[in-house]
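Visitor: Just below sit the structures, each encoded as structure tokens.
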Structure P
Amino acid sequence: MEKLVLIGGGGHCKSVLDSAIRSMKYKEIVITDPSLPVGSSILGCSVVGNDSILPDLITDGFTSAFITVGSITETEIRKRLMTTIGTLGFELATIIDPSAIISEYSTIGGGTFVGKGVIVNADVNIRENCILNSGCIIEHDCFVDSFSHISVGTVLCGNVRIGKESFIGAGSTVIQGKIIGSNSIVGANSVVLADVGDNMKVYGIVSKEH
């Protein structure tokens, strides 16, 4: 069994940590966060310091790391931390809740979180450092590029493509075959009926290209 360090101790950390504990894959899990007191705990796991302690954790046998800083409109912190843990020599963990249903014909990139009740169907390609949050459905042949966040209860119908660093808000539906570009935001409870380009913010019923 591995020893895992989670980087970031906010709300997203709790979701990831709960799934990591439920997976029973890790014999020890610790958390780094500069805003939390050393010795405090989250779901029974210790906060051991800020990111400066990461080299010492490798020495102590923590070979795997996972970024638990969430992202909605900003991915730069997650990207910077990704570079940091790679430079230090950590293995990038992938955390999948045991309740998730993942097709054996799909691909989940390193550093991705797959939350409770998520469904990932056949021939789906999820790239690195994505967040597939609780209860989302990723149907067949979808593609989700790096650092994108598919929020709770979202449905991506078949053959949907999501670009890098995009956020699809809670309860949204993207109908089959549509493309959402990079660095774009789809507001909560939206229905996307048309393609959305790069660097866009859309919400509601999206019925024409943006």
Structure Q
Amino acid sequence: MIIGLTGGIASGKSLVAGFFQELGAYLIDWDVLAREVVYPHCKAWEGVVEYFGREVLNPDMTLNRPKLGEMVFGYPEKLQRLNDIVHPEIFKEDARATEEIKQRDPQAIIVKDIPLLTEISAYTLVDKVVLVYASEETQIKRLAGRGFNREEALKRINSQLPMEEKKEFAHFIINNNGSLEDTKEEVERIYNLLRRGNS
């Protein structure tokens, strides 16, 4: 069974993904795939450099992600162009990783951590959607801990689909405003339901 794990920025997806892994699920992290497909001289890297220019490169030729982020957040057309370059390569890597896991373990529960699952219609790749929910104030507080001021945090939050719209696609919603223990218990409850449905 394939689970799409999604939520807004700083909602706690990585935490929830870790809990699923501890319970025995396999994880495919699209943030990791997104970094891998833009390694220097890969197809997506070439596309990004061609469109955004060499000023998005570090001295070692890797992408300067903060600089690229500044260029696209708040500019829907540029963000869309970046996604058009990078997403096809991520989809390819995801398909390869999924097949590899299925070959090893036909009964696998595969959790795909896909931040923009609803925005890019990736829910067609999964059997169930788990949404990690956090209030906007919680998101802003967590982003402040990553060094973003309120304006920068809101820009990133508002570049994503509103949480209420994401809820429409979800089979399960995990409220991650509370304690770690509450979140972990909710993940365990959902995992056990999925296991039963997968047997």
Structure R
Amino acid sequence: MTDPLAEDVQALVFANRGLLLAAPAALLAAFGKPSAFGIAVGLPIAMGGEVVRCWAVGYSGETTRNDRVTAAKLVTSGPYAYVRNPLYLGNFLTALGFTIAFTGKNSALQRFALGAGALGAMLGLYATIVPHEERYLRERFGEDFDRYCERVPRLIPQLDPAPDGEQKWDPAVIGKAESKTFVTFGAMLALLALKSISA
């Protein structure tokens, strides 16, 4: 049986996940010292993370932006056939890429501290909200969700996708569902450019 207080904390963290993820990004922006090499390595990884997000959002739709867990349907198509949390995988890749891009001229110890702080905070956040989401999906979809969990890993993508679901990719939803992410990504690019010029 789940502790009601733990459920409340998970729900609160889920509702404020965007704000909580802004803190490590702000640390990178404040203390990072970018280099041309770091940017050349990190930016493609960050952009790859956003591509993964767009791929996933095209299947899952705008429900990914709600302050509480909702799901009109159990999405098992596209990236969801490889991993159960492709949005979070995309976010992690983007954060990893920006961490590399922002810290190229930092000392090894500073790079480690900033990277561990940014990526560790993200992992801690997801360790809190993924069980919250999965509890909802299990209650909502029952055995269908359990079978999906048996076929598809939670975090590390499998090479062979599970049998594809019925959902189709809808690029029309991406602009609206990803507008905040695009603004945040653009702001990080602008900060990276400013810090590179001033470095």
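Visitor: Thinking of P, Q, R, which structure, once helix-only ellipticity at 222 nm (-39500 (n - 2.57) for each DSSP H run of 4 or more, over all residues; to 500) is computed, gives back -16500?
Guide: Going label by label, the one that fits is Q.
Visitor: Can you spot which of P, Q, R the value 2.3 was calculated from, given it is distance in nm of label points 7 Å out along Cα→Cβ at positions 55 and 143?
Guide: Details: P: 4.0; Q: 2.3; R: 3.2.
Of the options listed, only Q reproduces it.
Visitor: For FRET efficiency 1/(1 + (r/R0)^6) of positions 87 and 175 (r between Cβ atoms, R0 = 30 Å, to 0.05), which of the structures P, Q, R scores highest? Mind dumping the intermediate values first?
Guide: Details: P: 0.15; Q: 0.55; R: 1.00.
Of structures P, Q, R, the maximum of FRET efficiency 1/(1 + (r/R0)^6) of positions 87 and 175 (r between Cβ atoms, R0 = 30 Å, to 0.05) occurs in R.
Visitor: Upon calculation of mean projected area of the Cα convex hull in nm², for residues 95-166 alone from the atomic coordinates, which of the structures P, Q, R produces 3.6? Please list the in-between numbers first.
Guide: Working: P: 3.6; Q: 6.2; R: 6.7.
So the calculation was done on P.
Here, each number is a calculation from the coordinates, and none is a lab measurement. Quick caveat, the model's predicted, so the values are computed rather than measured. Cβ atoms are built from the backbone, for glycine too; each structure is taken alone.
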